[in-house]
Structure 1
Amino acid sequence: MALIECRFFSEVLGLSTSMTVILPQQTATQIGMEGRVRAERHPVLYLLHGLSDDDSIWLRRTSIERYVAQMGIAVVMPQVHRSFYTDMEYGGKYWTFISEELPTLARSFFPLSHEREDNFVAGLSMGGYGAFKLALRRPDAFAAAASLSGALDMAGALRNPYAPERQFDFKLIYGEQDITGTENDLLHLVKELDRSEGPKPKLYQCCGTEDFLYESNQNFKQVCEETSLDYTYEEGPGSHEWGYWDAKIQDVLKWLPLRSTQA
C-alpha cells in the first residue's frame, strides 16, 4: 500500500486542509502482508472521523492499512474539524466540501473510480452521521454506507441534549434552528429515500449496547426497519472506544459490495 499525507487548498472552505489517503499497490515480497490492485481506477472508501479527531486518526488507532491491503481498495480520510459534515451556521461549508469538492479533488489527484458502484463511505460517531448523510442525500454517488456508533438522531439530540457541553458546538453548526424534517435530519432522509425513485445505497449500522449513543442508534434503527431499504444492523457489548471500532471496521470491509471483477 501507498500512504499519502495530502495537504491542499479548499476553495469551498477558503483554507488549506488535509486528507490521509491509502492507495492499493500490487506486492508479493512484503513480509507479513501482500498487496493487491483491482483496477486501473481504484474503488474507494471515504472513511470519516469523529468529533475530537482528524484525518490521521483511523490510521493511528486501527490497522486499516493492513485490513485493506488485499482488497485492492483506496481509502480517503478527510479532515473536517468539529463540523458534523454540515454547512455551518457560523463556520465553514463542510457539507459542500465533503459532498462536492473533496471527491472531485481526490479524483484529480489520485486514480480513483468515478463509478457509483465503486464508491463507499463509512465513519464513526460524528463520522457515522456524516457517512449516512452523504449516502442518503447523494444516493447517486455511493453504493453503500456504514455507521459505527454514529450520532444518528441529531434532531433529537438538539431537542433533548445528551451532552449539554456540546450545545456550543451545535449552535455553531446548526444555529438556533430545529433541524427536524430538514436535510440535516437523518431520520427524515431515510423516509425520503425510501419513497424516492432511483438508486438506493446499502446501509450498515452497528453500536455497542453500553455506548452513550445507543438510544440515538435505536431511534434510527426503528425508522430504517419500517422501510424497504437494504439495511443491516448489528449490536453487542461495547462502548464508545477504539477497540470496538477497530473490530467493527473489519466487519464493514467484509460487508462492502465490492465488484468481483474490475474493468
Structure 2
Amino acid sequence: MMTGTTFAPHQEIAWRDGRAVATSRLVAEETAIALSYNGSTHAVMMATPDNLEDFGIGFTLTEGIVEHASEIRSIEVIPSEIGLEVRMWLDGDRAASLAARRRAMSGPVGCGLCGIESLEQARRAPSRVTEGGIAFHARDMLAAMQALAPLQILNQQTRSVHAAAFWHPRTGIGPVREDVGRHNALDKLAGAIVRYRKSASAGAVLLTSRVSVEMVQKAAMIGVPVVIAVSAPTTLAIRTADEAGITLLAIARDDGYGVFTHPHRILLPENVAPGADC
C-alpha cells in the first residue's frame, strides 16, 4: 500500500573532479508515523511513508504487543498535515495488556530501543526459532544477496534507504521492503510475510544493514531461522542469535560471507570440516 510520496527531486551543486555543476537528485522522504492502538498513540517513528499497513502489523508482532496478527481487529492509515497515523484496534485482552505497560515514545531513525523502561527490557530473552531440519546451500545464500540490489527500487533512485527481504529456496526473493530506517524495513517485511501468508520458518531474511541486537530480536519474533546481512554484527547480536537458534550470516560480499552462529543450516563446501568453528 503506497500512502505517500517516497522521494522528491532536490536541487544541488555537485562538486566532482574539481568542477561544480548545478544538478538535481532524487531524495528519500522521511515522515513522522504515529502507531496507535485503541485510540492512544504508542510510538512515533520517522519512516518512509509506504507499506504502512505492513509496518503496523510487523511492528505490533516484533515488539510483542500481540502474538498473532489475528489479534489486530482492524488497521487503517490516516493522513494529516504533519504526518501519518497507523490506527489499529486490538482484541480486548491485548488492549488491556498494552494499556498496563503503555508509555509514549518517540523513535528517530536508527533507534531500536526507544520507550523501554528497564535494562531487562533492553536485554530481553529472544524467542527461539524452530529447528525443522532445514538447511540451505552456501552458494544459494550468496546468490540471494547478489540478486537483492536490483529489487531495491527506492534505493536505486535515492541511494539512501535500507532493505529487508524474504528469500525462499524454491520461490526466490519476495517480498522486499525498503525504508530510511533499518528497523522499519524489517518491521514492514514482518507484516508483509504475514499478509502474504509466507512460511517464515522455511526461508531467510536478507538485510542491507548492519546486524544489531534488536534486528536479531525482531527476526526471532518472525520465526525466521537464517539472517544474512551485508554488514557486520555486534557481539550482542551474535550472542542473541545463538540464544535464539538463528543462523547468522554477515559481511556478505561478492566472494562470500561469515557464518557466526548455528552453521549446521548452511551446507558449506567440503573443505570445511563438519562442526568446525565459523
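Nothing in this text is a laboratory measurement; each read-out follows from the coordinates by a stated rule. Since this is a predicted model, take the numbers as computed values, not measurements. Cβ atoms are built from the backbone, for glycine too; each structure is taken alone.
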Quiz prompt | For 30, 27, 16 (semi-axes √(5λ) of the Cα gyration tensor in Å, calculated) the corresponding structure among 1, 2 | solution = 2
Quiz item: If we compute distance in nm of label points 7 Å out along Cα→Cβ at positions 126 and 150 for structures 1, 2, which one ends up with the highest value?
Solution: 2
